[in-house]
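What follows is a set of structures for review.
Readers should treat all values here as calculations from the given coordinates under stated rules, not as data from a laboratory. Source: prediction; values computed, not measured. Cβ atoms are built from the backbone, for glycine too; each structure is taken alone.
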Structure P
Amino acid sequence: MCPELSNFAQSTGKSTIVGMRRRADELAAKGMRIIDLGGGVPNFNAPEIVKEAAIKAIKNNRSRYLDPSGLPELRATISDNSSKFHGIKTEAAQVVVTPGTFGALSIATRAILNPSDEVLVIEPFWGPYRDIISLTGAKPIGVSMPSVEGRFFLDVGLLSAAVNENTKAILINTPWNPTGRVLRNEELIAVADLASEHDLWIISDEVYSQNVFDGIAHQSIAALSKEVAERTIIVTSLSKAYAITGWRLGYAIATPKVAEMLGRINQYSSRGAASMAQYAGITAINEGDPFIQEMNEEYKSRRDAITNGLNDIDGVKCPLAEGGMFAFAGFPASWGDSTDVANYLLNEKGVIVTPGSDFGVASRHHLRLSFVNSIEIINEGVEILREALSLKYHNY
């Protein structure tokens, strides 16, 4: 019998998305056709110029250790484009390159949290926030946000009511996974005022900042003022925008003093992102805009298709996503918990969707569906959902 694992290790839960994917693989092995509307992995390939840049880096033997804060040329490139990505001006000394947003969140939470601290997280929230925070010994506090006509919005009064002597930070996400909302200026100001009033850190996850639709503009909370920027750590990645999710390339932005500490933590955790990915990241940022524009136009068409299809199902209400790559559909409470609905759709019909309960109690009667697949697959999946849900829940 081996000794016990740490309390931190035992605080981590299992990923619902990974678990459903594994179950889908089991069903596929038995011959069931699987349609994946669950995960957030773009079905686009990385731009050729970006792939060529990575290959060139390998051929030129640029595969050795880099500075733990990141390749200086990439940090400078990110800084030069921070106005475009986040609406702020930065210096290279404020940027730390990480293995994806996971890496950025990991070093950010380690830098500011102590055991017994609490972090307020707007709910519905991306599930891994819970475990990344818990791994520091701190406690994530989901604060359920209200919705109107199926669209969630940020009520700072609810956040304020959750603040106590242990509260250390507020974590926000815009564009907001899973809801598809882009937080508005007034919502960001309210969060910033609350953080200032109680002297709290702000962690701002902006991974979908380049995937916005219908002329709606993304703005970082750090752009509100110098004072807000000083208490904010932005975490994000290049993964979604350039379809390089497996390359694990992200970054954090903070004040130079905080960024220096983030780089130090990076040194003793992941040691940073892969060198060839970092060299290719420069090309992605400098030359990838046409690719992003083309991809977003396709995403918009897919978003419209999945949203219209879902809203044609009796009992389902799904607002148009303003950013990101997910539709968030509500259904009648009489259908039961979303985990049961999602398991039914997977086990009986072969369609993967993510249960809203994975994002907190505020959305236990919701399903998240990705629009990263082709319109043909989306239409096929939604038609299966229409028949399956109508058959099982027609008397709701």
Structure Q
Amino acid sequence: MSDRSISVEPRPYLMHNQIQTYSWGTRNSAAFIPHLLGIAPEPGIPYAELWMGTHPKAPSSVIVDGIQVPLDQWIASHPIETLGREVARRFTGTLPFLFKVLSAREALSIQAHPNKAQAERLHARDPEHYPDDNHKPEVAVALDSLTALMGIKPLPALAESLKRYPELVAFIGPAVCGKVTQAQDADARELVRLLLTTLFERSVSQDRELAASIDQLAQRLQTPGQATDEAERLFLDLRKTYSGADVGLFAIFLLNLVHLEAGQGIFVHAGVPHAYLKGNIIECMANSDNVVRVGLTPKFKDAQALIEIMDYEPKPVQVLGGNPGMEQMIYPTPAPEFRVSCYALKNGSVRQEHAGNGPQILLVTQGDILFNWDRGAGIDKQIVQRGQSVFIPAALTAFALTAEGNAEVFKADVPL
């Protein structure tokens, strides 16, 4: 049976999604994704990400009459019915977002994502490491908590780090660092550009000196009786895994260390250096896997590309949401491809939904949800349990959610 012959009815479709087993994922009894899905984790397997969407690396399927139908092929065969006319036109007949659950036991790499023009250049230059030409703005929302490095510290905090860590100054160079510690806000961006460009370029050309400077700092911080703060303990802990010349260890002291509680989120603009360190989150992004890495990873690192794409603006992190008790939370972003909402529904409460002539993916993270929709000849119903997700085609313009038990639902859609 071809995907074209499988018509699109105006109803929710249960999804079958793929799990990515990256090394930093949670394992065994602490594996969050198997617990969410209600399956037993395989011993020792790192359950890192659950992907919901059409990215060619791990496309989802929808369940049609008990058959798994690849979502990307189904959408390609029925773009108007699945995406709606406007979304199909704007995004050339493809689902424009990728929805994820991410579960980090340990740090992800220090990385940034390119904007659209930069992604096209990187893909043309190095398609092996940058396999698509799309940008990757993303939003992350904590399911329980998230610790992350996010963006460059404001100038006063950056200057304080340079004063606190003479080993970092010795490696970058006192002349460059001195300009930053004496800087005025008016010239902050260009001086930060000089600081980080020098750091990353020297990390490539002077790797032995970098390793020696990192060793010196580690020895000082491990001196008996030496008090350490959170960033320093993070440095010492990550050095056990990333020993030697890993510039990500020094980057820890130049980026904002952020803690999110359940329901709080952050939007990651193009070029913003960041690393998720620990926690379980919902992510949504443009349909891309473009990542430029510079440290804290055994994977391919590209310091020159990061220098090219980085946002050098030093500023604090803006936290989104986080108002407990609200039935609906929308996480606003400037991205045209996606929007994320969260519904916290008490037992028995009913929420009327309007699809707005575009596609949606809903993921139940707590409780069970009863979906109701009018099929023309009456009302149809379907239970969606914790850990299950559904694709809502544009053809279904209205439906209702009823909470069976206290429930939580995350929704990704396209702002129209």
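Using mean count of other Cβ atoms within 10 Å over residues 20-27 as the calculated read-out, with 15.1 as its value, let me know the right label among P, Q. This figure was derived from P. Structures P, Q were shown, and Rg and Dmax of the Cα atoms in Å at 23.0, 77 was computed from Q. Starting from the value 4.8: which structure in P, Q was distance in nm of label points 7 Å out along Cα→Cβ at positions 92 and 380 calculated from? Going label by label, the one that fits is P.
Tell me which of P, Q gives 1.00 when you compute FRET efficiency 1/(1 + (r/R0)^6) of positions 100 and 388 (r between Cβ atoms, R0 = 35 Å, to 0.05). Answer for the origin of the read-out: Q. In this comparison of P, Q, the computed figure -7500 for helix-only ellipticity at 222 nm (-39500 (n - 2.57) for each DSSP H run of 4 or more, over all residues; to 500) is attributed to Q. When distance in nm of label points 7 Å out along Cα→Cβ at positions 180 and 356 is computed across structures P, Q, the figure 4.0 traces back to Q.
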